[in-house]
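Following this line, the structures themselves.
FYI, it's all coordinate maths here, none of it is from the lab. Not measured: the values here are computed from a predicted model. Cβ atoms are built from the backbone, for glycine too; each structure is taken alone.
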Structure P
Amino acid sequence: AARAGHYTFALPGPTTPSDNGDVPDGSGFGVADIAASGAVKIAGTLRDGTPFTVSSSIIFGGFLPLYAPLYSSSGSIAGLASFSNLAESDFAAQLDWFKPARPKDAFYPNGWPTGIVQTFQAARYTAPPVFPGLGASSSTGNALVYFNGGGLPGALSQAINLADPGSITAIAPALPKFAIKVQASKGLFSGSFLDPATGRKCAVTGAIQQKLKFGHGLFRGTHQRTGSVLLKDSAP
């Protein structure tokens with residue numbers, strides 16, 4: 001019962017975009033709800049933009065088995081999460097993520113049949129505040145949104161003011177077509193921006209993980225790749 005509640009999680013991507021685009025640049029994210037009985041329901045999005053769900057239960061020893069079939073059951077993501085009150089998470093795991101080659105897929109048709117080891121970090125989400133420790137709104141903004149990878153010619157950043165209960169104001173000059181909003185009750189965010197190279201509007205999705213003090217997410221970019229979205233405190 002002590003573990004019952006609403007959690008958000010991050011599936012962090014690489015710190016720098018991959019050279020050849022063979023693995024996703026984006027970060028995965030989602031929500032987990034734990035009942036007093038120990039039943040767990042997870043809904044999220046993987047780094048390549050694939051949605052997934054898990055229904056599981058906490059077992060003896062405080063472990064949580066995670067398994068989701070993917071790509072019409074030709075792939076999967078699985079692992080065993082453990083609960084511990086750490087600085088960056090309340091429960092975490094190293095997951096094994098497999099995607100076979102699927103030539104008709106628009107994104108990552110070659111897959112990763114030998115697997116990717118994926119970090120999973122979940123933390124209890126309570127709001128307000130949506131983003132704990134964030135400074136007061138200012139003329140230069142109290143937070144930054146970064147976009148990188150996904151075929152962008154270079155990293156982009158946008159200063160914002162983020163205030164409870166989740167209102168966001170962009171600091172001028174704003175990136176073309178930039179917009180972002182927070183679903184404060186769930187800890188999720190969504191929005192868009194314009195790819196300066198292609199003029200294409202890119203949809204943005206992600207979640208705020210309060211212990212990491214980051215919002216992690218992704219956008220669908222060009223060249224069959226996802227890019228990373230990072231929402232962070234603007235303080236150095």
Structure Q
Amino acid sequence: MHFLKRKNKYSQYPDSEPEFCIEGEKKFLISDFKGALSNFTKAIEIDSGNFDAYFYRGKAYENLGDVDKAIIDYRYALSIDKNHAAVYFRLAILLYDKKEFSDSLDSFNNAIKFNPELPNIFFHRGLTNAKLGNYEAAITDFNIALEKNNKLVASVFNRANAYAKLKRYQDAIHDLNLYIENNSNNASAFYLRGICKIALNNTGDAEVDFEKALKLGHKEAKIALEKYCLVKSV
């Protein structure tokens with residue numbers, strides 16, 4: 001948020017508009033999203049071409065759980081000024097959550113076009129590519145995300161998933177080993193590593209992973225033990 005620091009920006013608008021935006025920001029910052037929504041709406045009523053008011057009203061809608069209205073505002077903001085990675089990113093996240101993966105991917109692509117430095121954009125685009133079955137592209141995205149931020153360990157786990165989908169089981173296991181070193185309570189990681197080991201005919205080690213996944217609460221681990229390891233799990 002930045003209206004408090006940019007009063008001069010609104011000098012060409014009627015006196016009340018910057019005040020609505022400033023008050024909207026104040027309310028947003030204290031999580032009064034309904035109040036912020038009201039103020040940004042009043043600013044838009046005065047000037048329907050106010051990019052910032054649409055963007056931040058969209059964020060207020062998003063925080064209130066009104067995803068569809070947030071999407072409408074983000075898209076309208078971009079119709080005013082399309083050169084904003086942050087708006088594309090928020091739009092892409094919401095479209096992903098709605099399972100509109102193709103549109104989400106388009107928005108992530110645009111976000112990267114205008115800001116290619118943020119690792120989170122590449123990470124989330126990787127998730128989207130994976131949902132669309134673009135596993136090689138997903139791996140590339142996770143690689144870039146890790147190059148930009150090597151602490152983004154979720155990229156390692158999701159890259160392992162992509163490797164497994166491509167039947168590159170050794171690569172998947174390598175990533176899962178790295179991931180589990182620092183995330184030893186992730187049941188899904190143990191389960192996936194077990195599945196990869198089964199694919200490589202390493203039943204003994206797979207059984208250990210499935211047992212660990214089961215103890216951590218992975219529901220499908222019991223089925224995997226009985227199916228692949230001939231173990232009657234408790």
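Using Kirkwood radius over Cα pairs in Å as the calculated read-out, with 20.2 as its value, let me know the right label among P, Q. It must be structure Q, since only it matches. Starting from the value 20: which structure in P, Q was relative contact order in percent (Cα under 8 Å, 6 or more apart) calculated from? Attributed to the structure labelled P.
Thinking of P, Q, which structure, once mean projected area of the Cα convex hull in nm², for residues 59-170 alone is computed, gives back 7.0? Mind showing how you got there, number by number?
Numbers: P: 10.6; Q: 7.0.
Derived from Q, not from the others.
Can you say which of P, Q returns 0.75 when FRET efficiency 1/(1 + (r/R0)^6) of positions 179 and 219 (r between Cβ atoms, R0 = 25 Å, to 0.05) is computed? Corresponding structure: Q. Where does the value -23000 come from, among P, Q, when helix-only ellipticity at 222 nm (-39500 (n - 2.57) for each DSSP H run of 4 or more, over all residues; to 500) is the thing being computed? Answer by label: Q.
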